[in-house]
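The following blocks contain the structures, represented as structure tokens.
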Structure P
Amino acid sequence: MSTPVKIGPWQRLSQLEVYANPWIRLTHEEVITPGGKPGIYGKIHFRYRAIGIVTLDDDHNTILVGQHRYTLDAFSWEIPMGGGALDEDPLICAQRELKEETGLHGGEWRQLMRLHTSNSVTDEEGYLFLARDLKPGSQALDDTESDLVVKKIPLMRALKMIELGEITDVISIAGLLAVEKILSK
């Protein structure tokens, strides 16, 4: 048994990697809870950051991308997003992801927020950006995006899609709502 490690009010007694691939690592941990009782914890460690981009043109239109998500077995409308290496500047990752998925590039960029996607089970960190004054270009989709649909719609329509449950991705929701708040000031 390893030496206990204090993590806030918790103690980790042991940690075992139970699965790993190029994108994630899953650990099983034996712990002492803040209440002093033995327990277990499963943690998903992402090897990349989540990066999301809300685009906005002069007429307050935004770009959504849609694709079938294997994990949900459902089609999903989202803002352009992807993964960025942990040691890479999130803005550079965001600019690359937007160009790959939509062809859009250049323009004015603003970081909207840093967030944690599901902090009860993962340490994944995400960054959201607002991109404006973009120029069109060519997409560079990867193999998992061959079914990607790109659609330009009014921001207000995207916000209505959230309300109707047509956009359920948390990063997309956070980004679109953040832009709505900025515009309402």
Structure Q
Amino acid sequence: MKAYLITDPYYYGSDAVTLEKQLRTTLKKHHVTHACFRDKSTPDIDTLAETFVFTCRLHGIEHIYINSHIELACKLGAIGVHLTSLQLAQIPYAKALNLHVIASTHNNEEINQAVALGADILTYSPVFATPHKGNPKGLEDLKDKVDRIRANIIALGGIVSAAHIKGIEETGAYGFASIRYFIEN
């Protein structure tokens, strides 16, 4: 099962030195297969994203993504971009630039749209309770999506324990994504 680390400035800081230090510590503790730089609050993210890509490469991570910023992902040589559910219409543009696309989805309509537009991987969330993200979908709903949808689905949202990961693995999901799991464990 794939392990997808997503950053957040609350945990990784909003300066390059703090980001690199925290990311190195996290990558030494956890086996991460996919990693995404996500920062929705820092004004100048280019330097931070560059530090993120460099540090991930030093740790042998091949599947490096930039959240939302298609051109920045291209500029930094990231394998791809993680688009929000509000950016699904941009999937063809990202694919035309030879980027691998992870698309955030939360319901059947978004799933169908992302698949039709050619997303390579879908995140489906929130699987478990997480602040400000609505009611959790739960493992049964995740399993239903995994069984019905012909796409690689990564569970996202509220994943903070080994028990959560075991439950996700039992659904047959392609992987799990988390911000807090990689920091708190």
Structure R
Amino acid sequence: MTMRKLRMSELNRLSVEEFKSEKKFPFEIALDEVRSLLNVGSIFRTADAFRCQKIYLGGLSPEPSKEMRKTALGATDSVEWEALPNGLSNLAKLKDEGYQIWAIEQCEGSVELQKWEPNLNLKQLFIFGNEVSGVSDEVLAFCDGAIEIPQFGTKHSLNIAVSAGIVLWDYSKKLL
């Protein structure tokens, strides 16, 4: 079998305008004090890949910038976002709108990703926390539960952007 890389024109990618009008998967992302603009840019790119409805940039999470484009590759133009400088105070509103709210966190009572069974009739909000301290206790109190990604090495955490990719891939598989 001979293989060759596909040209960009052969990938059938949506334009930014097409993406914005296309139906999205029923989930949003909230970043709880994520400080690295490269991590945030990478999450924008992953959110675009999985047709995320919206990203909330909580607290000190940086807003899109020229420097962020290095990892976002234009996804800051396609994915809707909202800065929440006072933190994720909108969680109660989203819960009232029918979202299931999930912290991606290692904590007491967390469910391993492969055992997680979301209600596919409800919209989901995935919260990713600070690179060092994770999802804050204040935000955890609003969550319906926590999802943990199993790990088998000596480290006990993954990069936040890697975690986002794993969780969103798993969720999209459950939807399709």
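Derivation of every value follows stated rules applied to the coordinates shown; laboratory data play no part. Please read these numbers as outputs of a predicted model, since none were measured by experiment. Cβ atoms are built from the backbone, for glycine too; each structure is taken alone.
Each of P, Q, R could give log10 I(q)/I(0) by the Debye sum over Cα atoms at q = 0.20, 0.28 Å⁻¹, for residues 63-134 alone, but the derived value -0.76, -1.21 comes from Q. Tell me which structure, out of P, Q, R, gives 30, 54, 15, 1 once P(r) over Cα pairs in 10 Å bins from 0, in percent, for residues 55-102 alone is calculated. Label of the originating structure: Q. Supply the structure label, taken from P, Q, R, corresponding to Cα extents along the principal axes in Å with the calculated value 60, 38, 32. Source structure for this number: P. Assuming 3.1 is distance in nm of label points 7 Å out along Cα→Cβ at positions 47 and 167 as calculated from a single structure, say which of P, Q, R it is. Going through each structure in turn, the value belongs to P. A value of -12000 was derived for helix-only ellipticity at 222 nm (-39500 (n - 2.57) for each DSSP H run of 4 or more, over all residues; to 500); which structure in P, Q, R was it taken from? Traced to structure Q.
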